[in-house]
Structure 1
Amino acid sequence: MKAVYQKYLLNFKQASGTSRGVLQTKETFFIKLLEGDKMGIGECAIFRGLSIDDRPDYVEKLKWLCDNIHRNLDELLVDLTEFPSIQFGLEQAILSLKSKDSFELFPSKFTKSEDAILINGLIWMGNEAFMKQQISDKLKAGFSTIKMKIGAIDFDSELLLLKSIRQDFSSKEVELRVDANGAFNPLEALEKLKMLSQFEIHSIEQPIRQGQINEMAELCSRSPIPIALDEELIGVFNITPPAGRAGKQELLQIIKPQYIILKPSLVGGFKGSSAWIQLAEKQKIGWWITSALESNIGLNAIAQWTYTLNNKMPQGLGTGGLYTNNFESPLEVEKGHLLYNNTKKWNFNLPSS
């Protein structure tokens with residue numbers, strides 16, 4: 001078996017605002033496994049500025065993986081522990097190589113076009129008019145769950161946007177989620193959560209910046225809105241950690257969140273995400289899966305895997321239409337669901353490097 005990797009730059013259709021700035025492009029890498037006349041493909045979707053493996057030796061580690069691809073898979077995944085996006089790319093590529101169809105990693109009713117995945121509609125940060133237009137578009141498109149990123153405009157304007165939704169739609173008609181991406185100061189967070197609670201918010205993601213474990217635990221115990229950990233999970237590699245660091249189990253036991261949100265590219269792929277799910281379920285903590293702005297290659301792997309988990313909550317998998325140069329695929333969004341239209345073909349052509 002031979003392995004090669006290639007960088008690819010995804011271009012956003014329109015600049016997408018987050019609390020970390022405005023995104024216009026998204027760097028990603030693909031790893032290809034070649035064995036005889038078969039090829040396996042996986043996406044190593046590093047997220048610059050967010051991924052724990054955003055470090056100077058990232059490409060060097062990809063080269064190392066290609067040089068050592070003959071080794072045992074479990075050993076490779078252990079050696080890649082500090083590079084979760086490469087772990088995930090390798091998991092995808094191995095499954096792809098072994099599959100009858102390189103893009104059907106988890107055969108199911110989803111891949112047979114017999115069932116779909118309920119997803120939320122994502123509202124990007126921006127000025128008030130832009131956010132209002134996005135909300136209107138998502139509701140017209142049939143989404144019953146809206147996830148709004150907050151922290152870009154002033155808080156009062158964001159409250160007014162949420163109020164405008166609730167004036168037209170009850171919580172039974174439209175579920176509202178908000179994502180602060182750590183934008184709140186711990187000293188003001190609880191008061192802001194109380195103000196948000198008047199709009200019957202389903203949950204808020206990462207209200208304060210990650211790493212403030214005691215402050216987050218206090219918020220989770222007092223918040224009128226269920227709190228979901230997202231960035232907090234990044235870089236927590238072990239269930240039982242070395243001395244002086246919180247591991248997965250201890251983090252959940254201390255903070256006691258109502259939910260955790262899992263992005264396989266950021267937490268170690270299928271294996272890393274499954275470890276979090278098992279621990280969360282033991283503590284009766286809810287969870288759902290979201291993408292991390294992967295191309296359709298990574299999104300496809302996440303979606304197919306997510307379907308097998310049988311989680312009926314809306315998932316965060318509606319990001320396939322963000323790019324001008326994404327790869328043609330059977331993935332489609334229709335009436336608030338992600339579906340796999342297997343009458344459509346894949347067109348995965350990387351430019352020559």
Structure 2
Amino acid sequence: MRLLILGTGGMANNHATNFAAIDGVEVVGGVDVVPERLAAFCAQHKIANQFSSIEDALAWGQFDAVANVTPDSMHYPTTMKAIAAGKHVFNEKPLATDGKLAMEMTEAMEKSGKVGMVNFTYRNSPAIQEGRKMVQAGAIGKVRHVEASYLQSWLVGNFWGDWKSESKWLWRLSTAHGSNGALGDIGIHIVDWTSYGAGADITKVFARLRTFDKAPPDNRIGEYGLDANDTVTMTVDFDNGAIGTIFATRTGAGQKDQLRLRVYGETGALEMIYDTGKSTLRACLGEDVHTAEWKDIPLQPFETNYIRFARAVREGKTIEPSFRRAANIQKVLDAAAASDHTHADETIA
């Protein structure tokens with residue numbers, strides 16, 4: 001597979017490194033509207049061909065697939081062009097900024113017959129993979145309740161850098177720059193993680209979003225109006241009859257990058273944790289339920305999203321996480337935003 005990387009910001013380095021490590025994959029080109037950033041990225045990863053636009057890259061055409069790592073608002077127009085040109089696409093999340101556009105992309109991709117997958121990064125945690133298998137195998141009986149959280153701290157700590165002075169953070173706080181806030185940035189991850197790990201789809205949501213004043217007096221830094229939401233809470237219904245709570249924030253002081261999911265069933269419970277690169281799976285099963293004793297579960301190796309995409313292209317068939325999965329998750333986010341506006345439950349269409 002000959003791969004083009006579209007967008008060369010921070011996350012693109014993960015794509016270049018992971019894809020280059022896969023046998024049979026060659027990263028042959030990079031695209032960015034910022035020449036200096038593009039040149040530095042291509043030099044770092046030894047990429048031969050540089051393009052200032054997706055149009056220029058497609059006119060060249062000497063690649064099989066595109067890794068789309070552009071800002072959220074650019075996913076739809078650039079991916080649609082790649083689909084029209086007959087390319088496989090590995091898209092960063094979110095697939096699009098709303099469910100309607102995401103479903104349009106999904107239908108175009110499925111009609112093309114090419115592979116379309118979305119990089120839900122935290123699917124790469126062995127804890128969520130092993131935990132899902134256990135839930136589906138009935139290890140905890142019928143699922144009754146789910147609780148999940150995604151805690152980041154970059155608005156209150158400088159572990160990841162200074163958000164007040166770096167554009168890679170500031171755009172995530174500004175709706176005018178294409179951000180859907182914490183809901184769209186990290187909420188999409190925890191909604192996917194929760195639904196995937198619990199083995200059930202969300203059918204109804206009641207949500208609250210909150211934006212904090214981060215830069216008095218007008219909550220603005222330079223060209224960036226800091227109006228995107230910083231925190232989201234949801235209560236949700238699942239299609240298997242379970243209910244759940246989901247919380248995501250960028251103000252989780254003391255947490256660098258932590259996703260946590262607890263799934264409670266009739267006969268036991270599981271806890272799946274990803275914490276800044278470390279995965280842990282814990283369980284309370286069988287007789288341990290009576291003493292509330294939790295034990296660590298060994299984790300098994302598995303294929304990352306990058307490896308799965310390369311395999312899907314090689315085999316000519318999309319595997320999960322697919323465009324359709326991402327579009328359905330986007331519908332949950334759309335419903336959460338609507339719920340915050342209406343102050344009412346929203347059913348997932």
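A short reminder: the numbers here are calculations on the coordinates, not readings from a lab. Just so it is clear, the structure is predicted and the values come from calculations on it, not from any experiment. Cβ atoms are built from the backbone, for glycine too; each structure is taken alone.
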**Report entry** Highest-scoring label, criterion being distance in nm of label points 7 Å out along Cα→Cβ at positions 96 and 224, among 1, 2
**Finding:** 1
Query - Comparison of 1, 2 by distance in nm of label points 7 Å out along Cα→Cβ at positions 144 and 168 - largest value held by - result: 2
Query raised in the report: Any idea which of 1, 2 comes out highest on mean count of other Cβ atoms within 10 Å over residues 64-71?
Result: 2
Query raised in the report: If we compute volume of the Cα convex hull per residue in Å³, for residues 160-327 alone for structures 1, 2, which one ends up with the highest value?
Result: 2
**Report entry** Comparison of 1, 2 by mean count of other Cβ atoms within 10 Å over residues 40-47 - largest value held by
**Finding:** 1
Query raised in the report: The value 4.1 for distance in nm of label points 7 Å out along Cα→Cβ at positions 32 and 336 was derived from one model only; which of 1, 2 is it?
Result: 1
